[in-house]
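Derivation of every value follows stated rules applied to the coordinates shown; laboratory data play no part. Model, not experiment: these values are computed from the prediction. Cβ atoms are built from the backbone, for glycine too; each structure is taken alone.
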Structure P
């Protein structure tokens, strides 16, 4: 699946990890070195938005948000042209414009480091 605009959503449960307890979604995936990712981290109690360009992950924005471990959460990203909106558990946390990764790309789920995370009900589509 390749989307230029639309949404990606997943339920996730952070289970364990000493470095990270995170779950996220990615979109506009061109390859392993170029894509957007939004994630929520139970160790940091925040929601973050990043882009990865040429293999380097760059923080666009992060905000404090309650992310409890061993609890199901819903993370949703809506994206259209340059606009990106990130929601956690139905609450709007990030809303901005960014042009680093343009055009269509794949969508998927994301974790990092030693995160052990369960995922369920992955969905995507156009708005």
Structure Q
């Protein structure tokens, strides 16, 4: 995975190399929970299979292969949604409700963008994935 951060409030998580995959659409208004440890470090994101505006259920396409190093991260996907843990050994101490946009390509889900003004929190756990932080 790769992560870009802007102003400590906007984030994008890449699963696929955007130079190799054409954007084919997006799923917006998707409920998610930002996951933090006891030191307020961002440790993961739980993407729920429901829309934040209507509560309607969503069937996600498969993420497909991740085209970047995973380090100690895990991604699990089932009917309830997708859980991304940036460190599989991290303990979640706090969940913050949010919404996100999932970008789609022919090979699956290319990336996820939590809504602007997301509290990114501490970045120690996501440091290996961060390619830009301005």
Structure R
């Protein structure tokens, strides 16, 4: 069953990636209405693979996750299971790594999101503080 599903997904891979990139662009524009930053490569030639949408907040990640969940939007801390768990009190050693570890959240960017889900996600993203 999983093999059949994988074959079907591979057959439509380009369409799925295009859809994810479209959502990534829409979500990035919604994020511009906030003080938060898009996590990742900021190069103008960067082309998202659509794997995920991660933002580094100016506020606590837990508060943003609670806000997203209030609107039934799945959100999670992006780096909760990373090596930074062991070093989150050592800002002096990792000044560039700890802010994303402590304040980055990931939001869904599935290719099969309905238009209403995309609009809700954009609304939630534009109101993250």
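Brief remarks on what is shown
- Looking across P, Q, R, the calculation of Cα extents along the principal axes in Å, for residues 65-112 alone that yields 40, 22, 16 traces back to R.
- Across the set P, Q, R, distance in nm of label points 7 Å out along Cα→Cβ at positions 1 and 33 reaches its highest value in structure R.
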